[in-house]
Every structure is written in structure tokens, then in C-alpha cells.
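Quick heads-up: structures coming right below.
Every read-out reported here was derived from the displayed coordinates using simple, explicitly stated rules and does not represent laboratory data. Since this is a predicted model, take the numbers as computed values, not measurements. Cβ atoms are built from the backbone, for glycine too; each structure is taken alone.
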Structure I
Amino acid sequence: MLNSYSQIFFSKNKTLGILLLLVSFFDFWTGLNGLLAVLVSNQTAKWFKFNTQSIEKGLYGFNSLLVGLGTGILFQPSPASFILLMVLAILTLFVTLALEGFFTKYGLPYISIPFILVMWVIHLSLSDLWYIGVSERGIYFYNELYALGGQKFVNFYNWISSFETPFSLRVYFLSLGAILFQFNELAGIVIAIALLISSRIAFTLSLVGFYIAYGFYLLLGVNFSELSYTYIGFNYILTAIAIGGFFFVPSRWSYLWLLLLLPITVILTFGLSKFFSFYQLSIYSLPFNITVLLFLYVMKLRLQTRGELVEPIQQNNSPEENLYFHKNVVSRFPSAFYLPVYLPFMGEWSVSQAHAGEHTHTGEWQHAWDFVILNTEGKQFVNKGDFVEDYFCYNKPVTATADGTVVELTDGISDNVIGQNNTLQNWGNSLVLKHSDYLYSQISHLKTGSFKVKKGDFVKKGQILATCGNSGRSPYPHLHFQFQLTPYIGSRTFHYPLANVIVKNEEKLNLKSQYIPKNNDFLQNIAHNELLLNAFHFTPGQTFRFEVQKEKGKITYQRATDFDKDSPILWEIFTNSYNNSYFYCKKTKSLAYFKNDGSMFYFTHFEGNKKSELYHFYLAFYKVQLGFYAQMTLEDFFPQSQAFSAKQLFFQDFFAPFAFFLKARFLLQYISIDDDFSPSSVKLMSKTELFSFKKIKKVINFETEINEKGIFKLIIKNEE
């Protein structure tokens, strides 16, 4: 129910919903009609087994709410009017569902079009509704205030009205109040406060949108005072919030687009008002709907989605959440929706020729790599390198870069004598793997007769395919690798990143989530550590219990058996309908979503109590690569909304579309392992650092011990 109210501003904030509910009762009968319409609509949707998530989000209730508020202010209360209200609520639900089916085909929302259509039907039917009286409420506004809250409420309203405020600001409040069919400044003030509490960006956009329209009125010489009695200024407010902060990620570009879109909404308001006045119909929120739907549709026709104006990766019904989540995903996973594809070999190799190489990687084939193995002296071979067997990479296993099907394979081409090339059979022994309908990888210059697979075979990531050779245009043994969009050997190359690559620079190891290797890079896939693999392999139904010891500035969690019923902390692993796995804490109702691709474990999102033990777990293991590298430090960043409290983020939210002064960094170090070949204990150390204006304000340290049973002990230490 509350979400049906907050959805008017594209939100699911409960505080906003409660305040909007209260504001709707500034006129009691209007508020009651709105509430009844929501209840009837949602209950009907539930009875008919419509989409449960849409019902819970309020998506099937907010149009009925608006119809209820509209009819509540239009009709006198009577048994007949309440029966009509129920019919209209169900009608609005059916119109909503029908339009949802239509607009979904184009990836568009139906916004408040169902409300407009049903209200027009009611207005056109007024002359035939003999037994339902038209309301005269609003004429004696002070009487209604008195009935609602007595003389004190009337005095409070007069006190608010006595303040000297600019005329434009009064119209802004009137426009806000009109969204809930409350035609007074007090309602607008409460709604503005509710917006400010629920979303600083939405509140800012409401002002930005209104005053851009106000400026356009002045530019055209239009009498702005008409907004004080037509109340259609809410079209500008809703347009700004929808485009600037909801359907697109808030940014300076989404704000700049409002400079064009708000004048369009103004022109639509003028023209549509004249047209519909012939039928004695109000345009309600029609200009807002047309502008938003038109712009969303046009933006979907772009051949390439540019970075300056993008739709949210995940719709969180909050401009701040959308922004923080988007920025975090882009920084953590520059190619978030790319299929992860890995290096085609075991151990450490070096890039002898990268993209746009000086020898062969040019033109349509520029996005490719050549790999070799070098010793500590930087040489590719032993002795004088006169024979293919002298080269370190020769006859080394070549592996599948990701799951896929062998769609092309060439074998039988002999290795070249060192220094010679076979330009007639340029690619040498090669194979092409199909990873998806639009992604293939090609591996070339393989050794003849070394193939372990045949055309049509399905292969798993890491499976041995063949060995490195010196066939084709290859003067010395090396491995050629490229991505492409078609299944043929020799296809033009495609620019695509490799996943989870460990890069060595000056003996320091760095993990790159997505990476385009460069000349002379030393690269390797993550070499798995069995203890880490086991510790972070979480399966649905798995439960966790910990014993807790608290000291001053220190908390210790020690893993208990699942059968120890005295251990208080219980988490369980679940997987939702979207195949997203998460930890669930029964005590605090908190959730922590995670991914594990076999090489990397990482959390993607946290919901719930930030004082819970699960939140500590989320902070401690935000990102863990599943191989042990003592000389490597893993770095990542949290979304600001996941690391800071709402109070700490209050001012950051205002500036978030333009700049961040709050940041939260995650660091992980691999401290010790008792045995490289058969380990029984691994120790990790991680920390969360909270920054404000580049200065560290808080540090949380985590020490972890892992054994054969998994994560055995976690120690937390706070530093202010």
C-alpha cells in the first residue's frame, strides 16, 4: 500500500509513502477515496494472481490511487460514489495491465496514462451520473482545515502562510500539492519535506524542473500566475525527476537534458490545454507522460549507448541508489555484461605482440595477441634457439578460454623451421571456439597432431585443447589469440577484454577484472588454492553458525558446527528466481548477494542492517580471488550507499551527480600459507577504509583464518 503512494515519485521509500498518505488526508474524503482505491486495486490484483513483485512494488496500485484521489475531490461522499470508486479502481487496474502488455514490447513504462484515461471517462460521464453529486469542497478550505485538525491546525496554516516567500516558490508548493489533489501550500510543503527526506536528488530535481519551466515562461512572456490556479506545474516537476534521476542515471548530462525537455513539456502543456478545453477535460499529467515516453523511446533508437546518458543497470527506485550502484559496477566491472573469457594457457606467459602490432596485427586483424614464455633473463629459448624444442612455450598445453563449442579446426600443417614462415597457410593449425551467438575466440600456430578435441565438441573452461607449436606464419614458436564475431578461421578481430588476469609489473602482481594486455606484459590466470576454493564455495541450503566474543574495539567470530544449536548467528544460502545467490540472516532480515565464477568470489549488493554480523562478513570478503599470492594486494571500492549511513550521505547526495567527496575502499592481502602444495591453513587480512575529501575517517580491519572446514575465524578491529 505504501509503495503505491511512493511510486507516484518513482520511489519505494516507506517514509515518503507514509507522508504522502497523511497529506492525502488533508481533505479527509479525498484521502479515504485514495486509500480505498489502492486497497481494492491491490487486492484484486492479488486475487487474480497477477505479478506479485509488481503488486508489492506498488506498480499496480499508484494509478488507482490517483483515480481515487481525483474522484474523491470530484464527488460528494455517498454509497453510490463509493461503489463507483470500487468499479473505477478495478477498471484502472485492468487498463494498467493492458497498457503494461503494450508498452513492455517497446521497453517503455506506462507511467500514469491509465489514471488519465479513466479520469477522462469519468468527466465525460458526469452528465449521466444523476445520483452522484459533484463536490463543492475546496470552496470553504478553512472549514475543511478546521474539521481535520481544529483551530490549532487553522492557526498553523495561517502561520505558514504569513511567511514572505517568492510567488514562484508558492506556486511550486501548490504544484506539488496538486499531485495528490491537495490544492494548498501546506500540502506542497509537506511533500517537499518528504521528497527531501527520501531523496536529495529527487528533491533537487523537483526544484530544477520547476524553475527551468518558470524561466521558459518568462522567456516567452507567458503569464506565470496561471499556474497558481491551474496547478499543472506538477508536470514539470515529474518530468525532471523521471528523466533526471529515475529512468536515467543522475549525472550532469541528465540534468542538462532537462534544459531541452522542460521547454518541450511547457509547449505541450499550452497546446494540449487548448485542445482538451473544447471537451472540458483537464490534461492532468499528459504533457509529462508524452515528454518522458517520447524521450525514452528516442533514446532506445541510439545505435550506441553513450556513457553520458545511460539507463540504470538495476532499477532500485532511488536516484541515489541507481547512481551509486551504476558508478560502482562501471568501476569494478568496466564490461559488466561481458561473458568472462580467460587466458588460453597455464602458468605465466608474456605478450610478444599486442593490439596494433608492428608485424602482423594490423587493419581488420589488429585486436589480437601473441604470447610466449620467457625465463628470468628475458629469453624465449635455451641454447641458441635453433630448434623449436629449444623454446619454452613449444608443446605447452593450450586451454579453453571459456565454455564453448569447437566450430572450426585445422590440423596437419607442419611446424616451421626457426626463422621461416608458411604464408600460404597463414594461420597454421588453428581452432575456433563459439562462446555465445556473438562471441568466438581463435587460437592459432598450434602443433600438428596435438589436438585433444575435434570439431563439434563441447569444451569446458580450462580444458586442454592442443599444444603450442610453430605452424603457419610463425618464425618461432608462439601462441596467437583473438576474439571475433564470426566462426571462421581468419575472421576479422573484435576488441574484447580478458577476465581476471594477473599482471606482473616490476615483480608486483595486480589483478585486473577486465583487461586488454599490452606489449611485454607478464600474464597468468588465477592459480586456484584448494582451501580458498572450498572456503568460498557456497551452495543453496548451506547454513553458518558462529560463536561470538566481544572485547573493547574487537569482535571475534569463530565458526561452529551446524549442529551446535547454542551458537546464535545463523545464516543460510538461498538463490532467487533470477538465479542470484545470497546470504540471508534470520535475526536481522539482512541479505548479501554474491557471485563466484570459479576464480573470483565477490559480493555485489547488501540489503539490511549495517550493524549486523552479516554486514561485517560483507565488508571483510567484498572481493577475494581464489588463489594465494603473498605479494599481491587486492583493491576494490564499495558503493557509497553500502558503506556510509544515510546521515553521512545526506550532503553527498546533493552533489553525487557531479562529484564524490565520500569514498569507501576495500583492500585484501594474502598473509600466510602453511604449505604451498598441501595447505591446511591460510591467513588473510582485509580492511575497509572510509574517506571524506581524500582523508581517511575510519578504518575497519579484518583478520581471517581459513582451514579445511572453510572460514574458521574472523577478527574485526575498528580504528577511528
Structure II
Amino acid sequence: MIYADVVIDITSGELDRSFSYRVPDEWEDKIGVGMTVTVPFGAGNRQRKGYVTGLSDKTAYEEQRIKSILSVDTSAETTEANLLKLAAWIRETYGSTVIQSLRTVFPVREKMKIREKKRIVLKADPGTAELFLEDLEKGRGKARARLLRTVLESEDKTLDCAYATKELGASPAVLRFFKENGILDVESEESYRMPFRIEDIPREEPKPLNRGQMAAVSEIRSEWNEGRNRPVLIHGVTGSGKTEVYMTLIQDMLDRGKQVIVLIPEISLTYQTVRRFVGRFGSKVSILNSRLSRGERYDRFVLAKKGEISVMVGPRSALFTPFTNLGLIIIDEEHESAYKSEQTPRYHARETAVHRAELEGAHVVLGSATPSLEAYSRAAAGEYRLVSLTERHEGRPMPEVVVTDMREELKKGNRSILSRRLRDEMEDRLQKKEQIMLFLNRRGYAGFVSCRSCGHVIKCPHCDVSLSQHMGGRLVCHYCGYQTQSPKVCPECGSSYISGFKAGTQQVEQVIAKCFPQARILRMDSDTTRTKGSYEAILSSFASHEADILIGTQMIVKGHDFPAVTLVGILAADLSLNASDFRSAERTFQLLTQAVGRAGRGIRTGSAVLQTYSPSHYSIQTAARQDYEAFYREEMAYRSLMDYPPAAPLLVVHASCRSEEKLSQGMYYAAKFCSKLSAAYQIRVIGPAPEQVSKVKDMYRQALYLKGKDDASLTILRKHLEDYIAINPGFREIYMQYDHH
């Protein structure tokens, strides 16, 4: 006997749980996850549509209480069916409950009321209406005459009902009078909430592709025409024109009646991306992001399902747009960590996009100037098709990069956050009326201890990551739990200039305002972008040259194109290099390369000043040269040596609990359980250890690290651990998450 887990009528929002049904014998060989079924539901056994989310030969309910499925639809795949299959894959791959994975692929669950827009329309022929108007003007019906005259004078002989009521004083009685006489009527149409005004964005003609772009498009088309349909990775240097390649491929899809999802990593990119895509494709384009209201998000999904939208642009959640004829998924800046969910299930948009494309026969294109090691290693192995853009658009030169050693600045008495070279360059650009971007690399800065004299960073002797500074001067490794006291002097050179780094964009803004009082300054960080529209306001202001200097964190260096920017200053370039994360060198290289690439994108040559305490580190040197291949070789050698992804898979078990004692006890037994199975699955267990932020909202947090020989063995071990936790009451107050790397 086979039993099916069925979710009832997704469109009604009933996603709180699935229900168990018996599969009739005649359907056992035909039924599958994601199929549409008809089932009896509720006290009256009313027939309802449902979707199969799982199959099993066991059920937790009494046999006599279980109802049978009435019918199974084995015909054409539905959008919901494909998304349900995707939810099942996410649950299997990343670990979560059924409900958690369903809530991921159906992010808009609450049905919202569609707004109606009412218009007054002329029903009688104009001649008859004119005679009727003359009679009204002879009498005392001034309000009636005013309304009818306005309708007749309008170009399309219609009038917005709200305007008529507010501005012309047209009461319901006046409208009823005209309706009874067959002169005017009120018609309603669905009015969808729009997150932006399309009419405010000028249309643009397609730009001719250069030789490199044409070659890239040709390679991608040949890959698809050959029928292999591997994901395509476009590795294009900053400013090489990847977006024009994307738009050419999108036009190919639209010409074939297909739909396209374009993923971007940051809300801050929406302003510029939407202007370019709407300028090219008009009303076929829409956006989806967390700043939209619930009504706006709901309307976007309704329009997508109806086919009235063909291109959806947005961050990670846009991947689940319910397109019925999906042809292409584009992931821009695919290396960005924003594509990895931090909530259960901790899915990665890149892998999930590839699987959705497989389910729906669509294509996937990834693009980056600094591809993730995971994507590039797959391209090197032939799993992805690699397409390269090696030159900037219109032959513009790459920026000149100067690496400034801040240790030497300190020795010469300069304790400012600005090196003398950067200060001189800024003075020159301000005199020339050119724009400047100052990037404060704060990613991962929290808590590491470094020497200002020699650049030495205190690291874990077991894990080769920086130790994080905690209360009381303790230094802790967040991989293995190793602890030591923070030193008073540098163990490398004996200098007393050793401490944690503290800097923020507000402090930088104050310093810049003091040094350059004549400069107009904008700051873009989490504090200045809290409200809806704040990203657009800051970026449009800078694009309009209403400011000379833009100061910000990593959100200002991701994909923005400001032709007047000729200087980029990178403050404390190595901060992210010292994060307690095995990906710190990769993140540093990516951030610095992207930051440098913001300069010189117009007709003027650009330059960048890269300030660092670690000028000889390979991530700094290769970023300064914009040499991705050299960085990839160095970093992959390190990953192979330390058994870190993508050289070897890693599973991190995150746990949180209000009781520190219960959390420590639970993680001790979880580690002990995994250690018993480690030999059978060739897995190494590291930890548990406190998370980098070990307490959030009164919840204590720890992590357990599992290194394995392949993904399959880690997945099997995770399932065993899930079963162990499910039957052990000691874990009931502990919230667990599984993070596959």
C-alpha cells in the first residue's frame, strides 16, 4: 500500500500542513511527486484539487481514518507541480520540513484583493450627448452638465471615476441619472499595484554588440542548439558589457514566446537594472523585492502567472516566479553570498536555478567578473560552458591600480584613514569636477585582532582562520572552539600597536568632510537605506552628479555604472581578508576587483587606490592586477590542502536554544552521534564551537562542522542525524539548521 502526502489547493493559501491519502492500486505505478490529484476533503468530503508532496509505504494515521485519492492528473505539467517538485528537491538536498520548503517556493501565500479602477464612459453617440448637454445647460443641472462636458472633451470619451467624484463633485445620484438615461455608464477594470512608473523610464533601442559580445552570444546559442544545455558561465571583466549579452539572449526568448527570470544580488541594483531592462523591453518587465508591499508582491505573481509579465527582475525569491513557459534564468554577479539563504532551508539560488531549469526545460546563464570557485571549478571540469569577455566595452582601458602599504604610512607618522596618495588623488579629481567612490570594506571586520605595524593577524593554529575577539579579551575560533587570550604586544614584531579594528562609514564621512569641506558627500549604508525608495534616491542623486563623493560599504561596488567616476578609494582593503571564514580570501578578491571595476567606465580613464596592511597577500596582488586565473590557482591549492569546498564538501549544523546548557549538551550528543558514523562514511567531525555571533535575541548559537569525501555521504549522515534528533526529546527546545557548502 502506498500513501501520498497531499497539499490542498495551493492558491487558497492552505500551506500549513499536508494530508495523508491512500493511493488506489491502479495509480500506484503512475503517481509521482508534484502531480495534481483530486481528493475528498473536509467533513462533507467535498472534492478539492491537491498536489502530491511525498510518497511512502507508511502512514502515521489509523488505516480506517485515511481516505483514498479520487483521481490523478497525469497530463501536462502545471506551474504548481513543477514548483512542488522543486520544493521536494530543496527539502531532500538542504534539509528542512515539508512546510519550510513549500513556504520557500511559494513566497506569496496570502491572497490579496485585486484593486478595481472605475471609469466613466460615454454610452450614447456624441451627437445625442451634445443635445442632452444643451438641455442640461439651459436648466439647473450644473453638476450634471459639468461632468458630461468633461467626458465629451476628453480624447477617448472616458473619465476617471475618482477624479470625477473629487474634482467635479459627481455624486452617485448624478452618475445614476446618466446611467438611467443611457448617456454615461461606469465600467470597472482590474488595477494592479505598480512598484514603479513605466512611463517615467525612456525606451532605448538595442545597442550594437561589439566583437567580443557577438562571439559570446554565438557560443551560447551554439551550446543550446547542440542540445547539451549545460549552465553557461560568462566570465567577463568589469565593464565588458555582460548586460548587453543578457538582453540579447532575453530577446531571443521573448521572440520564442518564452519567459525569463533575472536574479540580482542586491536591492540596491534594482534601480539601475530596472531602468535598463524596462528601457529595452517596456511593460514586459517587472520587479520583485522585499521593499514591495504585500499587495505589490501578490500582483506581480498574479501577472506572471497570467503571462502579462515576461521578464521578472529581483533577488533570490524571484527565482520562484510562477512562470508557465520559463525559457531562461540569468544570475548576475553569481558569486555574491546574497544568493545563499540564511533561513531554513539554506538553499543556494545557483543550484536551485539549475534544478528548476532541468524540471522545465529552461536554460541557465551565470555572469560575473569574479566567479565563485564553485562555478568556475565546474566550468573547468566541463559541467558548465565557459564563455569569456576579456575586454572592456568600446575598448576602454582597465583602471590603473596603486597598492598603498598602510604600515609604511604609520611609520611616517600618518595615522589618518587616508593615505597621502589617496588624499592627493581625491584633490585632483575634485578640481577636475570628476566623481569619487570611497569603499569601506567592512565585511567580516567584527572582532579580529591585527598589528598596525607589521599587519600580523592572530589566527587559529588548527583551522587557518582568524580568531574572533570576545568579551574579557578572549580570542575564539568559530570552527573548532580553540581559545586564547588577546596579546598585549604583537607576537610577530613586538609592536604595541595591536588591537581590534573599529571603523564605520559615519567616521569616514566626518573625516572626508573635514579634509574636503568644498565636496558634496553622499553616504550609502544600512543606516541611510532603511526606507522604501532610499536606494533609488541616493543612486539617482549620485548619477545626476548632485554629489562629488559617494561613501559606502559593499552595496556601492556591486554592478553600478557611473561614467563620471574616475577614482575609487578602497579603505582597509584587507578587513574581509581577516574574517573567521575559509572563504575570506575569495570574498576579499571579489570585493576588491568589483570595487576597482567601478572606475573609468566612461570616456575618462579611471584609477584606484587600494589601502592595505597586507600588500603581499595573493588576493590583494591578484585583485590589483585584475587577474582572476592567478587567484583561482592559488586559492584552489589552499582549499585542496585544507579540504574546504569546492575541493571537498562541507556540512555545517547550526543550532540555537534559549538555554546555553541544553544547547551545549545537545550539540555534544550530536557530535558524538556523528563521530560514531564518521568512519563508515569517511567524515571528519569538527567542533561543536560557538558561532561568530554566539547569542542573538537571547538565543545561544553553536555550530558543528562535518567534512566528507562527497556530497552523497554528507547527505546520508544528515538524514541519520535528523532521525536521531527527531526521536530524542532532548532536542525539542533546540532549533537546528543544515548548511551544505
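Thinking only about Kirkwood radius over Cα pairs in Å, for residues 410-537 alone, which of I, II has the largest value?
Top value of Kirkwood radius over Cα pairs in Å, for residues 410-537 alone, among I, II, belongs to structure II.
Quick check: 6.6 is what I get for distance in nm of label points 7 Å out along Cα→Cβ at positions 106 and 674, calculated from one of I, II. Which structure matches? Could the numbers behind the result be given before it?
On the way: I: 6.6; II: 3.3.
It must be structure I, since only it matches.
Taking mean count of other Cβ atoms within 10 Å over residues 450-457 for each of I, II, which is largest? Numbers along the way, then the final one.
Values: I: 15.0; II: 19.8.
Across I, II, mean count of other Cβ atoms within 10 Å over residues 450-457 peaks for II.
Of structures I, II, which gives 6.0 when distance in nm of label points 7 Å out along Cα→Cβ at positions 418 and 554 is computed from the coordinates?
Checking each candidate, the match is I.
Suppose FRET efficiency 1/(1 + (r/R0)^6) of positions 26 and 266 (r between Cβ atoms, R0 = 30 Å, to 0.05) works out to 0.60; of I, II, which structure was it derived from? Write down the numbers at each step before the final one.
On the way: I: 0.60; II: 0.05.
Matching structure: I.
When you work out mean count of other Cβ atoms within 10 Å over residues 434-441 for each of the structures I, II, which one comes out largest?
Working: I: 15.9; II: 24.8.
Evaluating mean count of other Cβ atoms within 10 Å over residues 434-441 on every structure, the highest lands on II.
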